[in-house]
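Each value in this text was obtained by applying a stated rule to the coordinates, not by laboratory testing. A quick note: this is a predicted structure, and the numbers were derived from the prediction, not measured. Cβ atoms are built from the backbone, for glycine too; each structure is taken alone.
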Structure I
Amino acid sequence: MKTTNKESILSAANTLRWEIGEHIHDSLVESIYADANQIASRAVTVPTEKPRFNFDKRLDKLITSRWFGFPLMFLLLAIVFWLTVEGANVPSAMIATFLVDTIHPWLKGLFTMVGSPWWLTGLLVDGVWLAMAWVISVMLPPMAIFFPLFTLLEDFGYLPRVAFNMDSLFRKAGAHGKQSLSMTMGFGCNAAGVVATRIIDSPRERLIAIITNNFSLCNGRWPTQILIASIFFGALVPAHLAGFVTAGAVVGVAMLGIFFTLVVSWGLSKTVLKGEASAFSLELPPYRPPQLWQTLYTSLIDRTAIVLWRAIIFAAPAGAVIWLVSNIHIGELSVAEHFINWSNPFGILLGINGVILLAYIIAIPANEIVIPTVLMLTVISTKLTGVGDGAGVMFELDEATAVADVLRAGGWTFLTGLNLMLFSLLHNPCSTTIYTIYKETKSVKWTTVATVIPTVMGLVICFLVAQVWRLITF
């Protein structure tokens, strides 16, 4: 009896298992057919039926169009840049007011109260602290705006379309279409752009993308470009056109950077990094709504915070060096004045001056401190009074006209402003980017190449522009 019951139970169990299996099998088959039917309905149009509306296809026809693809891409990038620059003005001013106008005097008072010697107060407060304060105030707001916007475009599915559009150009240059993505990321921060080259599988093409990423104007160079363009280009036209001309000059320099990216990529692919551009299949993902929290985490934590921290670390010693060269004297002149006087003839030959050369040498850790350093060094070298807070103390002025007065007192001309904009585009990467290049390549050789190429190009192009300018205006 027990055996019979056991057999009945096993038989019932087997029957149930078979029925469940059949049900699952049928459900799976139905699901596959349903998915196939859905895909077919999107991709195939029966001749007798009216074509169905497909949002992805319609949008792709516009975004990847031969006629509209590039203008739309430049328009979107211009909007992102405009939002970044305009949106960063107020928070940058607020952070600068807090860190420079409030905390800086409080720290000086604290050091004085505890009996700190003047040189230690100057070195740590006027040098190290101010350098870090300028980097934070100038660098944090633009990155906190640019990277989320960039990530939103990435999550939406637009950036793969950018790579699709740019692939033919980069392939002709012997590079990879995905380099357009790392190049675009470089407009936010070159260090982040270098890291973004990991999406390129070919070691040769990835190296080309790393070496040329510095030609993308990072957010640390935008303030310099905008200020100088407004002083020397905006002043050439009536006030109601000044903003348009200033923006055009800055965008022109940014486009020039893209041109140099393609030219140098082509040169590297034909010489030291010979090879054919690898073909790649790019699957265009469907458009999808971005995930806000993931976007904020990716952009603010993985990109903004890490890059900013590295920049602060490198900015601190730069501030110390700026204060030291301005306050250590050899004879009657400071080390900074000796260098400016010695390098000025070479700088003038390049269409710039010794102040700019020294500023870019000691501001290698961070492009954000170039303008405060230039103003401070100009005041020292010209012996201006009533401007600034003393030797080695970086400062900025609220009005562009006040900056223009200081620069013109230092002998600046239109040629000086033009070549500063070009040299701001074409010079060595900042310390954070140099360190990142080494971390990504594990090579001193290629890190040196990535540092030397833009610097040499900057010197040569500034020299050529200066000679042409002098011939025209002779």
Structure II
Amino acid sequence: MDFDPFVLARIQFATNISFHILFPAISIGLGWILLFFRLRFTQTGDKAWEYAYLFWVKIFALTFAMGVVSGITMSFQFGTNWPGFMEKAGNVAGPLLGYEVLSAFFLEASFLGIMLFGKDRVSNRMHLISSFLVAFGTTLSAFWILSLNSWMQTPTGYHLENGVVMVDSWMEVIFNPSFPYRFFHMLIACMLTSAFVVAGVSAWRALRNVDGPATWKVMKTGVVIAAVLAPIQILVGDFHGLNTLEHQPAKVAAMEAVWETENGAPFTIFALPDEKTKTNRYALEVPYAASLILTHDANGEVKGLNEFEGEHPPVAIVFWSFRIMLAIGGLMVLVAWWAAWQMRDKKPPTKPLLYALSAMTFSGWVAVLAGWYVTEIGRQPWIVSGVLKVQDVVADHSSATVGGTLFGYILLYGFLLASYIGALLNLSRKPAASLSLTAISAPQATNKEA
């Protein structure tokens, strides 16, 4: 069977970026949570907060390392699989990626060493400064990467010379029309991902009776973050959707599987989009809801896919990825509010809640991946919207070459992901360090001290 090398190259890059994004999604949020742990220890002198800091900084370091390794591989693929992109858009992509390395990566890598190995070697003040700089560095890294990605979605501040992108205004390039919405949407997604990881791991430790002085503090921290940010994410997502409707109507049409331009478009809860017949089979619809959500007007106009013949993204995967993201987001709100209600006034959480939090540990990964697929696949067939098409920048490799490396990537990333989760489970199985029960602000009936 002969496979299209172009399709294989796209699958290979999708595999790489899908694996890579899992780790920044945790490290960006976890960096700020670690800073909070350190601040609470400084304010209260409660050793439980320091234990939480020392426990989770190990997981942060592992996550950061995995993100670095996969990020380097992804950068190489720009040159090996997509040389046309750097040749034609490198005047934008190169500097922005360089800024990310110089201003963010080195900041994180330098001060993470103090967080990991500085106990009893540097002052608490230095720990605080290092924690802040690492958290700031992760966010600064996201700033540059999302600026580039947003420019690829909604390019501004440039002109073309012989098909090569030339920058007219760096301010317009960096702060392009979709950047603010994408940046804050992603930051909140990272905070939610991290919040459910720390809450889920803490719940799992409680169920296995290895919870200690910090477990309940960490769990409550994650629950509060999730309970506050999950509904805010819905609001930010709405603003992001309005911006996408304005600048990328073909993506929105694919998200909603709207084929014909219409006023009062229905929201399709379930359907099997069929691109051959340009219809939605077995559709379950809510009348006028899509127009109301997208335009805030029940009779608002939503452009259909038929207006973008040959230039709209694959419909089914964008349609279903968007619904998976919405479903996980709604589930996050319900579980976070349930947990916040049960844990009010330091009441002990029930076992069903602990199981629910454990099950939601990596829910953020699912939501982030689904949202990323909507963003990236929804941009197709463009690599830079309206400027460069993906098929025009791919390298001329054989199917065997791309297919062989793709197979290698899948095996390696599968092994690394299993190893990462295994390491996280192994760390979580260890009983808490022996600390005084007076440091525990949790239900005494369920605490277990090592």
### Query
Out of I, II, which one gives 17 for relative contact order in percent (Cα under 8 Å, 6 or more apart) as computed from the coordinates?
I
### Task
Compute mean projected area of the Cα convex hull in nm² for each of I, II and report the one that scores greatest.
I
### Message
Of the structures labelled I, II, one was used to calculate FRET efficiency 1/(1 + (r/R0)^6) of positions 197 and 253 (r between Cβ atoms, R0 = 41 Å, to 0.05), giving 0.95. Name it.
### Response
I
### Task
Compute distance in nm of label points 7 Å out along Cα→Cβ at positions 101 and 413 for each of I, II and report the one that scores greatest.
I
### Message
For FRET efficiency 1/(1 + (r/R0)^6) of positions 245 and 381 (r between Cβ atoms, R0 = 30 Å, to 0.05), which structure out of I, II has the highest calculated value?
### Response
II
### Summary
distance in nm of label points 7 Å out along Cα→Cβ at positions 61 and 365, calculated, reads 5.6; among I, II the input was structure I
